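The structures considered in this document are given below.
No lab work stands behind these numbers, since they all come straight from the coordinates. Everything quoted here is computed from the prediction, not taken from an experiment. Cβ atoms are built from the backbone, for glycine too; each structure is taken alone.
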Structure I
């Protein structure tokens, strides 16, 4: 009865009001910021070109074939553009939607597995976690795949739990395979490899080899192929070069080699995990420990399965030769569930105040450090922009501190769910302050301002050259593609397939420029000075610290 009373310490009406307020803030901030290079520009431009060309089969970036990732998020964003128009919020809608659904499904699944109070706390933990919050508001592919992977893991747990009826178990098992298929269509084979490795590792730990058969792998693979194979087959038939590049280069070479220039040391994800789990550092170790315990008399151990998932994904990406901070995002829902499990119950509720101490300490430390952020200023990012950033950082840091203090006080009253929600508020506001304030640097990290200044001046049929540089947001804001000159990088494979769309050197650009009656170009300030010295005929239309846009006289 005590557990039930604590789980209901926040009334249903209060929870609905909090949820509505959270929805408004979560989705209401999407339009605020300019798109930032490179990811937000890239993953907005590919869907824009799908809509403009009508070709939803072959992804293209700046009118060049781009096969690094599957097409699900491109389709979702292109659909949003078609229905609602091309805006910041529609560009970010898919990661925001999947991030929000991830919070709801984590709360739901944890409640079904470990009880209502654990579910409420788990939802608060995930919603307040800095990394989940930030990536949920940035247009990258990582939130979509993280949601589908985490939801698949939870669906498998719900289907395998001992008290699940046979029909219910089949439904959840089938749902897990559908979700894995969507994960594959979001970011590739990790959508199958990581869950499969988790199943095997869990079976080894539990010495339960029948578990592998109980997930019905044959039926599951058929479901998975029915969803994923049509696009992979169709895009391969239209582009014979796709299969080798996507499956070999983008998977095996990315994992085993440093070809993508994203090598980081083995310990790289440790600070990412600690920062990303703010404000829950006081609960992380205990949550992991809770996952090691076994529930007597139960065949399936969901807490152990979630722990295996979290540890395996963390280790997998730690040993990979290609690392980005968001790669470990799929483990955060599982960690939230384990922390919710740990904080559940009367004994934990009497100690939850001590879990707020890291948030109080970090919030106070950040308030002290904010004045020093101007030291990151440079010729390209003036100190005035960082000064404009400081009020946002002060606000976010103060929110983290206040959320921690309120959680400490509520914890002393034994109100564990309310304390968790207060701590989540502090973490969420901290992440939003960092993210929303970053738009003060948007004039440097985004082409929004320069594109807005010239968009109506550029004739639709005039060639526009990107000379030895590539600003990933420029094409989205100009609503047109540019001709690449000398710059390959991630477009190198597509350029090798369509070399006629590319000018290999600056000398070739000079010839094309002189031959064109009307032309525009983007280049870095240093190259512009070099072209000036050569006497290339051009007029500066607009420039800033990173880019110069010129037109032919």
Structure II
């Protein structure tokens, strides 16, 4: 072979690591009552970083699902075919309890452990996290109709992945989807035109369309339709109890920017059977708990994407030489990597704190519930926004190699914007922050009580808290409040992240965050941490154990 084809100065394949090998993750588990699940999280993290699972992820993305509307004889089947790699990923996720374990195995820290698992596993492949997340979120919404929950919840919580078109109650485990968005409404679900008419036996016949239904191959769906009482939530099976297909017509699959391993469809309902969930006319109130659960996974998924991008950047720069030295040892690159690490840890710590708040609120802690209400909306806005910028910078650390599909970085880059859009784009999340501040003032009290736990520990954090209080005082005028909504959501998140890092991270990470994000010593791009930042300590905390 010609010497021109000798390969050198290229990073070796990144496999055989653990996505759970991260101090911020493990410390949060131990700190907030999830230590009992650490072994399971570690086991799942090691599997996520294995060569086998990384190949599943690559293959599932490269072989997107295909819609089969009819069989060879002309019968309507409305089935979605997936590559076997998709089913392997789903079986592993369900088998580890990411989809619904906290609802079946209620114990302190259950949601935190489940979130830690979701975080570790999503770093392998994000697309299949969509049906996993929706199944997790469906259970509390379904409980608004106890007789349905009694029948379906055990199957939704089952750790058996049982794919295929069969009556739900005859399967060993179920996956749930959501079907809300319509052409004319988007996030404004009250503009929905799909209608449901009672049939006389307690069920309804649903007719209409849905413009965007993710995971249309799910066994059951929570969906919204108009009734005489108003917008109502329904449970709709894909296959009827007698084995016939429900009148859900999959029109086409969406050709999406990212999330390509997962199917998303346009659906027409032609008097499809469904059962009401919750009080008629109160559909938004019924399904809002499902939205809150999936928003937690948006924050967690964004944090997972940041960690995955950071890992790739650290690995590449540790093995790539330029201008006479490894990239990771060059001051400017070290600043970029450290900045990415700080952002990643801030996102991870917040996501896990929100999961801990969920655990405590489920146990009856009203203040934790109020904190979650406000911090989740704000965190959904800011962390998911930062995900795209983080992915772009991490990709750039690999240079031209990062722009090539084989690196896996384009997949992270394409996936990041979805989490900012899903369950309410930036404006929707920011407006939800205003709604919480207006309608649930206890949430702000709970927020400042949490932030106040770090009072006096860092002058820059204290000053940021004071500025935030001043900013909140400007929201009395509704028009001005909307103009300030994004700024408020951003500052609420940054101050909370700063408080958490000051209390729980290493001094170098907390100092870098407070100086750059709260103290005004920060440029507009990653890699602008102020002079004097302890980059070495930050990178040591962020690095994989087997990274040089």
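FRET efficiency 1/(1 + (r/R0)^6) of positions 219 and 443 (r between Cβ atoms, R0 = 30 Å, to 0.05) computed as 0.05: which structure among I, II?
Label of the originating structure: I.
Determine which structure produced the value 1.1 for distance in nm of label points 7 Å out along Cα→Cβ at positions 59 and 91, calculated from the coordinates; the candidates are I, II.
Values: I: 1.7; II: 1.1.
Answer for the origin of the read-out: II.
Comparing structures I, II by relative contact order in percent (Cα under 8 Å, 6 or more apart), which one has the largest value? Walk me through the numbers on the way to the answer.
On the way: I: 17; II: 14.
When relative contact order in percent (Cα under 8 Å, 6 or more apart) is computed for each of I, II, structure I gives the biggest number.
Which of the displayed structures (I, II) returns the greatest value of mean count of other Cβ atoms within 10 Å over residues 387-394 on calculation?
Max of mean count of other Cβ atoms within 10 Å over residues 387-394: II.
From I, II, which structure was helix-only ellipticity at 222 nm (-39500 (n - 2.57) for each DSSP H run of 4 or more, over all residues; to 500) = -17000 calculated on?
Derived from the structure labelled II.
Out of I, II, which structure matches 0.95 when FRET efficiency 1/(1 + (r/R0)^6) of positions 75 and 203 (r between Cβ atoms, R0 = 41 Å, to 0.05) is calculated?
II
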